[in-house]
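What follows is a group of structures, each given as structure tokens.
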Structure P
């Protein structure tokens, strides 16, 4: 890990104790240019993580609380008639930022959820037939309460597929919880200092694309993804978009470790976070209590490693 990335993690850990693995996976996804879905119960630090990231990376940050009455125009913007000018004037929505936190995304309507699709995929907004580009870098960090919680509805598969990874913070350990009580870490986001500019982060993203990956490892990743489509426990496997995400994430993970080449461990490190939320389990698998994690674990255990990896 280079010094800048180490400093970023150190700053975030000021307010989010004991979550180095999650922080590293978030940074990996951002280095790969991907969006992040955080699923967890309320109060474990999802919003704190997003705010701390924006401060450490010197990024413009906006947060929107998604409720049933949020409209697509609130996100994308809308045109309003200006009587003084005698014409319609565009009012930008909350999405025009570097880091957009979509808080409790699965509490809003499907129509509003779908408004994010074009933005997440193409980094642009189309309103009234006119397209506007977003500033770079641009990331969406969406949070959702566990499916089945009061007032929630499942995100559509097309939306889930736009997120490079799905992560969970989970409860802090006993020792970390005690430290939180001593220092009230989550209350001190203002102590997080900027250690990287947007331009520096974009430069690191470019370096990620130059990380070397053998053809044998490319073939290995394709084999892993194809295995998700042929197992009896899965009704729908990982899409080609998911395969591309796995490729980018493996490179970014190697870069995060300080290497300019990939090894199988880089693929294994990101495989669960990239693939689990993209799998739709078969009825039989759900009845037997098999999880997406179980399926991914079995695939990693059975698909042979390339001999010259």
Structure Q
């Protein structure tokens, strides 16, 4: 691991086999970029990072892997966006994708294969999520992949609600002269959902197991009732597929979801997001988990190329 300067910040860089990983663990535990040096000496970006990103407002940077904690997506309270209501009946603010991606983290361990970072909630975070807890993000880097583990420990006396996830920005297309429609994604889902403007879950589009990444119906779709924990996508007829694994079990919880999203037709990225449950989990309770006092729950995902 080495330190490098970047736009007034000091980044951490790991070289593991053919892979290079760039991260700013202190800001949102953000993995920024992952690239692989191929056999012909060329470099392929796996995880996208935009040039000239504003690291002073990292929550708005569309790149890397934002950490979504304690809740994914948009939270609602009785139809009002960016609020949630806990078991005590009190309405509290909850930003888009929670408080983790813009939060401060303390690096507690680094080595040649990754890092461990502990969330340091500020006053705004405590107002949104007023519990006693320890939230730790651990990254482990491999020559052709990575694993990221969330660990949430309840240090208080009340059950701790959460439904967290990841927002991987994958570089796409990755071969010169190709477009999105030249790539196929395989998602083993039994049901598709969407979120309406009140935060409720509604029926999503009818999709096959294999779909072109050029299909606009994939945008903002929640893929659930998963028959397996792997989503695979790549260029038709060529090696280099990306595999995203949700959880440690071959068949995840029936309420777990993969989300597919991108910003625009010409965006240089496509997001494949493994989540513990759908957005707005505190209200509709689908995919909502509780950590009992003194207990720890973990959520692990991994990404590899082949």
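Here the criterion is distance in nm of label points 7 Å out along Cα→Cβ at positions 103 and 127, and among P, Q the highest value is seen for P. Sorting P, Q by distance in nm of label points 7 Å out along Cα→Cβ at positions 63 and 287 from high to low puts P first, with the largest value.
Each of P, Q could give relative contact order in percent (Cα under 8 Å, 6 or more apart), but the derived value 18 comes from Q. In this comparison of P, Q, the computed figure 128 for volume of the Cα convex hull per residue in Å³ is attributed to Q. The value 3.2 for distance in nm of label points 7 Å out along Cα→Cβ at positions 247 and 263 was derived from one model only; which of P, Q is it? It was calculated from structure Q. Suppose helix-only ellipticity at 222 nm (-39500 (n - 2.57) for each DSSP H run of 4 or more, over all residues; to 500) works out to -500; of P, Q, which structure was it derived from? It traces back to Q.
A short reminder: the numbers here are calculations on the coordinates, not readings from a lab. What you see is a predicted model, and the numbers here were worked out from it, not measured in a lab. Cβ atoms are built from the backbone, for glycine too; each structure is taken alone.
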